[in-house]
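Bear in mind these aren't lab numbers, they're just calculated from the coordinates by the rules spelled out. The shown structure was predicted, so the numbers you read here are calculated from the model rather than taken from an experiment. Cβ atoms are built from the backbone, for glycine too; each structure is taken alone.
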Structure P
Amino acid sequence: MSTTTRLLQRQILPLDRDTDVFPLYVDLEEPKLDTDRFEVGGNAAAKDLNNAAIRQSTSTGRKLHPDQIRSRTALRLEPSQLLSFGTYFNAFPASYWRRHTVVTEVELTVTVSGAGSAVTVYKSMARGNAQRVDAAAVEGDSGSFSFTLPLKPFVDGGWYWYDVVAGDEGATVESAEWTAQVPVDRAQHGTVDVCITTMLPDMSAQLLGQLGDAEELQPYLDTVFVMDQGKDKVTDSSHFPAAKAGLGDKLRVIVQGNLGGSGGYARGQLESVRKGTATYAMMMDDDVVSEPEGIIRAVTFGDLAKRPTIVGGHMFNLYSRAQLHSFGEIVHPWRFWWQTRLDGYSQWDFGARNLRSSRWLHKRADVDFNGWFMCLIPRVVLEEIGLSLPIFIKWDDSEFGLRAREAGYPTVSFPGAAVWHMPWTDKNDGVDWQSYFHHRNRLIAALLHSPYERGGRMVRESLNHQVKHVASLQYSTAELRHLAMEDVLRGPHALHGELATKLADINAFRLQFSDAQLHPDRDELPPVRRKKPPKKGKADIEIPGRLSTLIAAGLAPIRQLRPVRELSDEYPETELTAMDAKWWNLVKYDSVVVSMNDGASHALYKRDPAHYRDLMKRTIEIHRRFHREWPELARQYREALGDITSPEAWDKTFAPWTEGSDGDDE
């Protein structure tokens, strides 16, 4: 079989030289080296490397400075400085290439200037233990070193990376490239339509600017679709002219009503499929900072995959930029809830613990789906399994991943492809207006994909959460969740018709409840006042043990039936911060001021025994109905899936913004 060389990954450095992200590109740790590990038969490379290691062991406190970054690919090292490229963006995720692509062997080429400098190549196994692979030293002023590296040992996990030790006069790592011999029919890279749904004109315009400024990305871009669904238009942003100049004819802005994330992404998917010129469509959030190289890597990985594969990126914290949010996500089949895989972490700070020493990161993370903050979908997958579900927001990405998997198309959350985004922990979407969509869409996804006859634990867990919200005085949340269940019972064919109106209906409905009425100024709410002080001076907040938790859970529903305490109707009994507003604290009070997760407002929770009784009655009735009717509901939704995700169904939904014009501003 004829083969050709293809670039898989290159050494990169931060675009903006932001010191917060250095740990993602270059490892600043400078360990004292054990020179014994560099013994390689007494050759010259080993001797020079040992000498460099000894020099390094006496160096103190040297750190990487922004001015050491000479270009996007070149880095200057101070004399005797050691830096590792065993990092998120520069280590090579060998096990992912081994498992999912046609690549069987890679070649690493590192170009270094600086006499006496040395390069060492390492690999890790799935358990995280590192092994030295090879080494080379610069004998003259500069050298280019190539290392042939097989992928055979990486069945379960593992990475390749390289470290560089500078000589007495310093060194510059000019470049490093990972290449492979691939079949000639895989030589040409694919192209991508980037689909961005926005209601944030400035942030989306800045993202467009990042994409347009990346010269190396341009050959990979087919079209950048912006589905503008906000009142303020992206074309009116002061950042838009520069973005337009950078992307030129590749940019297309489509104006439509607020159909949520799923409606925006579905429009981008539809336009990409109908246009038919791009290999992939990439879903990308509007409020992210992009690493453009990650898009190139995702496309390259997709091009060389054994079968059409969804290639997702990871999400880093926009406000703590070295912090990773989940290395791979699954949908737990029994609970039917999305979560970090069981042997992973939901947050990991590379600024505190590097990749090389984090053993759990070396096992390959196999996933069920990838969030659409950055997710590359082959066009052939969209053509076969359909577009997004019409569910406004939440679970569209996870349901699509499950649907694709059932059709034989895997999802890979691919290391080295990532964006920076506001973390989920800064949101309050479990109890605000989004709680409706969380619950409704989770139920729909479970009806479509749960392997259990009655959804496993889904209905029971729904009941438990509903009781918790009611007992916690979160009546608006409980009512929205109940409404969500009623709407699911209406069947799948109602989804498209309410896509453009449901959010307004929900917001109008929930504002009748005090826990949904937000007050930016605490003084807008009454001061705390009690008739009696806390019993025995107990604190308002506590972290109960298991026994106390069980007792509280048993007594809370009974307590809600008692008359409210004197004064509590006019004055809150206490205040709780967002982090302390747990159910076991909330159930103790008749009224309480609670701050929101975003730190911007407060709400007043007030106990209402009559409302509690009514909600509990309806809660029990509807959950009994779901348990009884689950098999028939599942049949209805599964039979309708192909229809409601078809281009034809979405055409009808988009008709108000396409009839008579193409809906474009630009």
Structure Q
Amino acid sequence: MRFLLIFLVLSFQCFAQETTKSRKAAKIYRAAKSSVAIQDFYSAKIFLNEALIIDNRFVEAWILLGDVSIGLGDKQNGIEAYRKSIPLAPRFSFPMYYRLAIAEHSLGDYSEALQHIRKYMSSKNISEKYRKKAIALKKSCEFSLSSKRNPVSFNPVNLGVNINSDADEYLPALSADGSTLIFTRSKKIDGFRNEDFFLSYHNTDQWELAKNLGKPINTEQNEGAQCITADGKTLYFTACSRPNSFGRCDIYESNLVNGKWSEPLNLGENVNTENWESQPAISADGRQLFFVSNRTGGIGGKDIWVSYKNTKGNWTKAKNLGKDINTKKDDISPFLHWDNQTLYFASKGFVGMGGFDIFLSRLDEFGNWGTVKNIGYPINSPADENSLIVAKDGRTAYFASAYFNEDRNDLDLFTFDLPQESRAREVAYVQGIITDAKTKKPIKADIELVDLQSGRSYKSSHSDLDGNYMLCLPSKAEYALTVTKKKYLFYSENIQLKKEGSILVKNFKLQALEVGEQVRLDNIFFELEAFQLKDESATELNKIIQFMDSNPFLVIEIGGHTDNSGSKNYNLDLSEQRAASVKRALLQRGLKSERIKTKGYGMRKALNANSSEEERAINRRTELKIISVI
């Protein structure tokens, strides 16, 4: 409609006096303009056709018929009307070449569009504003023709009748394990369009029949544009016209508790404004929330913004993602892959095939977004493509399109394999259950993952009331995983993900704070056959300090253990020195000496027969034990 209105304004400005000599045709043409003024475009089209029957050389009627036809979605007839106007009045032809090129480009007729935009640009009477627009259209035509000559692999598969209907389905969201799909469905009810969320679970080899997500998420108002955390337990979504909103549409959060979604919570003024906020995308570590807003301070009409979750669990003041991603036009539907570095989004501002195209950018080691890349034809078409998401394998993509529906014009959800050059890194996930070691009952506990190489806290999460947890994280890395809960001894484990796409099941049993209970310090590392601590031990040492600060009544023992390589005396001495090294490091971090004891056990408390290198590695360990309560 915006396309139509711009052209109609131009029509009324350019032609003050009709070219026809027929008073009757002129009268009917003016009736058409009156119909356009009240947005009765169907009547306008009828009038224009009548006028042209009377005088088929009536230039303004052909031009206005082209505008109205395109505005009504009949682009092909609009193009034909423009083409008929050009030879009738050469003095009007150059503006018509511009309109013609835009219309042809929107249908994917790039060769004709390129020819006509070049013709338009040959005029010396073009304003600087329109010359820039013409240059952009020329680049798009050239890019599109090149892309069609070099297509990427693409075989879209409709998700089927259990997901798609005769309504519009779009903006899919997928849990990391690929088992849960939530999407938006929009259909007309009593003449009004309503958006609701629908959910489907993947069963064996197909998606189950999608069901309305129901209250309290869905209401009589519009809900749409959502994302789901890696574990499928937290939903961020857009809701409009709610009593507690800051503007027309805001972003909300709901959590899955005991199989039910909690009452939605508005994310607050650091994320939402009096303007429009929508299309949230949560990062794998749960600490970055990308979304789209048309608020002031942006670069274009709709920009992509990001808010970070601080250590207190609050969302910080949102920041514009910057000119590397945002353009002067609309940039929408962000999706940060689980690898935490590949961003997919849709834009009208970068060179593309027409409408919204899907692009990607990768975060470099310095935290900067790399060169934006169009993911290619025929994934991108003359129509709008957006709302692309990618599964944890980095290759399986989902998106909404009407372009590939043979017998319908509504949006459906499709899946396809991304071409190699547009894939993200495959990620792994760790999942399991956390229970009380004695009662065996599930408990809700906090979980933290720290990248041992960088020392950065990668992920903070928690198990649900049933003790279940799932963490999604990049492969080929080593992490310190710590599980904590008040009145319990923390649990420490070293997680090594050497293979892409690893799926680890780790069940943790927490010990209540009692004298004699102990935990293996899996992330304390020593130099080979020495007692000097490696730098990677800092994460575990800091965790011990936090534990002791939270429980100031405890006295602990750090125990050193070795395998059976070497003599008893050598191993006893090594174990004592290693325990002492840990104590020194803790004292340097502020722990009082009277709260920590050390003991070297050598190889006396072996956990196995030391009959292989794997068994000896298990016996080489450092342990923390509660020995008294102050």
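Given a value of 8 for relative contact order in percent (Cα under 8 Å, 6 or more apart), calculated from one of P, Q, which structure does it belong to? Write out the running numbers ahead of the final one.
Values: P: 12; Q: 8.
It was calculated from structure Q.
Here FRET efficiency 1/(1 + (r/R0)^6) of positions 344 and 496 (r between Cβ atoms, R0 = 35 Å, to 0.05) has been calculated and equals 0.75, so which of P, Q was it run on?
Q
Using the calculated result 0.90 for FRET efficiency 1/(1 + (r/R0)^6) of positions 160 and 312 (r between Cβ atoms, R0 = 30 Å, to 0.05), pick out the matching structure from P, Q. Don't jump to the answer; show the numbers that get you there.
Numbers: P: 0.90; Q: 0.10.
Structure P accounts for this read-out.
Which one of P, Q has helix-only ellipticity at 222 nm (-39500 (n - 2.57) for each DSSP H run of 4 or more, over all residues; to 500), as calculated from the coordinates, equal to -10000? Mind dumping the intermediate values first?
On the way: P: -10000; Q: -8000.
Structure P accounts for this read-out.
Identify which of structures P, Q gives the largest calculated value of distance in nm of label points 7 Å out along Cα→Cβ at positions 128 and 392. Let's see the in-between values first.
On the way: P: 4.2; Q: 5.4.
Greatest value across P, Q: structure Q.
Here distance in nm of label points 7 Å out along Cα→Cβ at positions 112 and 136 was calculated and came to 1.0; which of the structures P, Q was it taken from? Working shown, then result.
Numbers: P: 1.0; Q: 2.4.
Traced to structure P.
Given a value of 3.8 for distance in nm of label points 7 Å out along Cα→Cβ at positions 176 and 584, point me to the structure among P, Q it was derived from. Don't skip to the end; give the middle numbers.
Details: P: 4.7; Q: 3.8.
That value comes from structure Q.
Work out which structure the value 34 belongs to, where percent of Cα pairs over 46 Å apart was derived from one of P, Q.
Label of the originating structure: Q.
Suppose FRET efficiency 1/(1 + (r/R0)^6) of positions 168 and 272 (r between Cβ atoms, R0 = 41 Å, to 0.05) works out to 0.15; of P, Q, which structure was it derived from?
P
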